[in-house]
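There are structures below to look over.
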Structure I
Amino acid sequence: MGNLFKFFSKKDDEQPKDMEYRESDNPLDREIDALYSMLSDVIGPDKLVIKAGKMDALKFMRSPRHGERVLALQRIIMENPTIEHIPTDSEIPKLISVLSEHVADMMARRTLEDKIEKKISEKLEENHQEYVKDIRMQILDEEKAPVETPQAAKKREKLEAMDKVKLTQSVMELLRPQSMDEVVGQERAVHSLLAKLSSPYPQHLLLYGPPGVGKTTAARLVLEAAKKVKESPFGEEAPFVETDGATLRWDPRDMTNPLLGSVHDPIYQGARKDLADNGVPEPKPGLVSDAHGGVLFIDEIGEMDPMLQNKLLKVLEDKRAFFESTYYDPTDEKVPPYVKKLFEDGAPADFVLIGATTRDARDISPALRSRCAEIYFEPLTPAHIVKIIETAAKKLSAELEEGTAQLISEYTIEGRKAINILADAYSFAIERRRGGAEDEPVFIKKDDIYAVVQVSRLNQFVTKKASDRAEVGHIFGLGVAGYIGSVIEIEAVAFPAREAGKGKVRFNETAGSMAKDSVFNAASVMRRITGKDLADYDVHINVVGGGNIDGPSAGTAILASIISAVENRPIRQDVAVTGEISLYGRVRPVGGVNEKAYGAKQAGIKTLVIPKENEKDIGENHLGLDVHAVETAEEAFSYIFADDKTE
């Protein structure tokens, strides 16, 4: 630094170039030189010269005068070129003290900055080395052949050997309907389903109906058909994602939620190692995202956890599935972009929900029902079962003995169960054919069906049969259990009381309080219609089988059976009736008319009597039944009672 200050301490025109510089013995010169030396150490000689030029202090730095050199220091240190006052020798010591403090601050700051810069450089170098190491290991892993231990190789070979073992194709897979024409007995439901999915604005749907009638198959086939409709929003690659609501459970920790998606926090087992090491949670989209752009089909949706149903509603509204985690830090630079996007924007989940259930509509969340259109699938009739069996027999290349399909239809109303019975009978037929000509077609006999019935302990589904013979006091009412209607046999017998006005009425208590109330209503209506007082008779009313009648819908049937017993009027046994009876003899509306019509058809009933207000609930000639809608009991009697009296 001595040469620098030699240069600043002389003037070119005052000192010859070969003149040696001699350090001054003046204390002020030494203090000023020391201050210049400290400033040069802080900012560097070159930068000092440049800064002096900017502050218009270069000429004063070269001055032999103490005051001008101190003025240069002031301008450089204070960074103020407007300072003009040249201090006197008496003012210089005080200024040097002040300027020294500023230079000391600059030196301390520079020292701290150097330390920080050094640490930053070391950290960058360390991270760089780790990054290079990770890249090197990744490349080595990619280039290196996977190491397989002998034990792992043995297990892999066992799995490969297992893959080569194939049993025959599942009979349910083989006989599953492949087109909508094969979905038997659900023409109205399939048409409605196709209309709603093919619309430019498809709706979420709830499918109701008994098991084994084709809800799942129809939904899958209708989606394929909807893809071909021009107005449909579904693309060719629209997925059909199927799951079972009975197996879906809500996990409060959101670790295992296959429906909505889950988050693997870094502290939990199963989190990706590279993310866990950096403390980054990993969101995993669920089935709602897998179904994006297509259909999410949830079978037995009525069995889903209520909390999970509510969370599903949120996804239906947002069309996205969002994730939460206390470990997610949006400012963390180590979070991968895809993880950040999932946490901030959610996973796409724009799909059409189709839920199927065998439960009553009342068992489904009202909030979910309000967002869905509802379609009811019909129970299958014996004719439908026969058609299903005949189609399945063709796929099996089997021949049926006459009456075999009809026999199967007596033991089930489920298409899936009917197929299982046929498959079991097919096995018996194969066993019976063994030893004969292998090229002979498989011939399924009714005896094969009986063998299946006996070994499987099956009971005939319909045990109550209609007949053409009229009977006194016996009538068929109608009831509903789930989605299946059935006939209810009601019988009554009446005898004159031993003492007028002291007759007794007996009724089996197991039929329920509503049915018992219907008996008392019927007594009042009978007196109003016939003028006869039920108190003059000992009457016994019985619901055959002791079944519970839930509701007043058997009122008209009970009234008819009592009048028949009292007046000895025969009742047609091919007629079934439903409807509540009022005290004035009016036939009031009831629920479940569709299901009751099905039950009547199953029992061989030909004529169905329903309340007038239920007339629009079923179509004309529904299920081939002769349907009559009536307003009064007298009008109903015209269809219930036979023309002549029994002996």
Structure II
Amino acid sequence: MNSRREDVKEMWKRFIFGDELDEKLSPIVKDSWIRSKKWKVDPFRPYGCIKTIDMAQYQYLIDLSIPLMEGLYSIVKGSGFLVILCNEKGQLLKSLGDPETLEMAAQIGFVEGADWSEQTMGTNAIGTSIVIDQPVQIFAEEHYSQICQSWTCSAAPIHDSNGSIIGVLNVSGPYEKVHPHTLGMVVSAVKAIEYQLKLNENVEKNMMMQRFLEATTNNMKEGILIIDTEGNIIKANDQLKKLLCLDQPHLEGKRINEILANPSIASNRPVYLQNKELHLKVKPSRNIRHVMVDKIPIYKDNHWIGSMIMLKEIEQVRQFVNRLSGNQAKITFDDIIGKHPYFLQKLNEAKLAAATDSNVLIMGESGTGKEMLAQAIHNASKRRNKPFIAINCGGIPRDLLGSELFGYVEGAFTGAKKGGSAGKFELADGGTLFLDEIGEMSLEMQVLLLRVIQEKEVMRIGGHKVIPVDVRIIAATNKNLREEVQKGSFREDLFFRLHVMPITLPPLRERKEDIPLLVHHFISKLCQKLNKPFPEIRPDFFQALMQYDWPGNIRELQNILERTLNQHTNSILTANDLPEEMFQMFPSLKKKEVPVHRDDIKKQSIIQALRLCNGNISKAAKHLGISRSTFYRQMRKFNIAY
């Protein structure tokens, strides 16, 4: 041993003082000496480099390693060896050893906090094992620094699950007690530490995954229930307890048939259910919940191990269907254009109707905006966040209208959908049902509608269960229902049920003063849709529109404006740009030299200038070549508010 030490010592001297490397030197040591000299490590420094370490950062590694370090120390106890844990930088975190050995180590600064990296102390087991990322044993004068040469050190790096070095385990002792098995013991201890790290990481991952799953299931809108093959409840989320109105804080461990009385749910068989509508019977509270159920068997290695049950409140399902199918009102009172006094009076009546929950009957010619008004009433009512469902009673065949309104059960008629289907009354529950063209409904259907309105409950065609519904009715018609009652084609009792809040919309020919406002509104939307600039509108264009009688009302105006913009690319609109059919239907309406009232021209010019100048009075007056005072006077004269 001494002979070997003397040989290595001579090699060390020749390298330190003459850069001479002996071929007998270990390649690992040889490369490390070269690196040490390159890093200008002082081989004669008398003391190690002590640095401040944030021990809290490494407490997890220390706590996990100490039991294994103590086991390793118990093997070498009394032999002058130290067991040392370092961080990934080679800084000492924890030392175990005999008191006299610890004292010897302290004399050279080999204490907790010392930096024993290769860059600081040169070749040593701790620092070199980090550089080469493998276990290494450094004997006596193989150490680059003289203060370490009375020791033999065996070290191995500790890796995390990603393969990164997070620390080093080292055993140091007198050089003469060197043994290859020492390094083997260190490597075994390191593997045990790495295994424990991986084990703890997996446990932590499992716990984290469990927390994520709990957070996920508890934040789902559906009630989740997981059962084993015996019907024992393994997991139930918070939403399920709310849905079933259960007070028990823990359902786990109970049997499902203690909670639910439905055989298809409580069955101890791998039953698969999808979107099955059920009236769920909850045993403890005796509640009956109307739900949509999915039941999915769970398998492992082709063996059934349990089932997952998902429960959704039928109201939530309907709301989702309504959103998906567009069964929502989009129009508000702010979207309705018009300033004619009679029209404003009707809007006020509609706003009063919106503040109540009474049925509304909207009357008026086709194209006057009855559905828009119905949507506005719904959006201004307390039902605004619930469904708005429209159905055209005149556009659906009589035989199908019943199933559309009231729904049907499976097998109710040939071609009935499996599982049945909810009707519009059920889908509109809590919201508004708009019955357009109510005057076209058959007398047989009127009887059924009257019953639903009176009883507030519906029965699907072919079914026997009564389903309560809370629906507000807004009906619309272009017929005179009083005359239809006298003719016997409309039931008087249904008429009075609907005629609670009647609103009659005027035709466009009776509110022609609103035409310029409507034109500006529609052209602005159309220009945006067609990606065109807003055109200059000449007075004769307005005059032609004002003289036309508009049998199709606002809908016809909108269609004619869209056709005009599509057919003409010029930036100026005149009467000549309007469709020929307007002039054919009304021969008195001339295309050219349309007679215009002077005041009407002035009024339209002022409105047009305000629009072009975005409401800036000074710019609008300048655009027309008149003074601001004159412009203000004309605005007051024509009652123009901008």
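Any read-out appearing in this document is the output of simple, stated calculations on the displayed coordinates, not a laboratory observation. None of the values given here were measured: they were computed from a predicted structure. Cβ atoms are built from the backbone, for glycine too; each structure is taken alone.
Looking just at distance in nm of label points 7 Å out along Cα→Cβ at positions 303 and 367, which of the labels I, II belongs to the structure with the highest value?
Biggest value here belongs to II.
One of I, II was used to compute P(r) over Cα pairs in 10 Å bins from 0, in percent, and the result was 3, 11, 13, 11, 9, 9, 9, 9, 9, 9, 6, 2, 0, 0. Which label is that?
II
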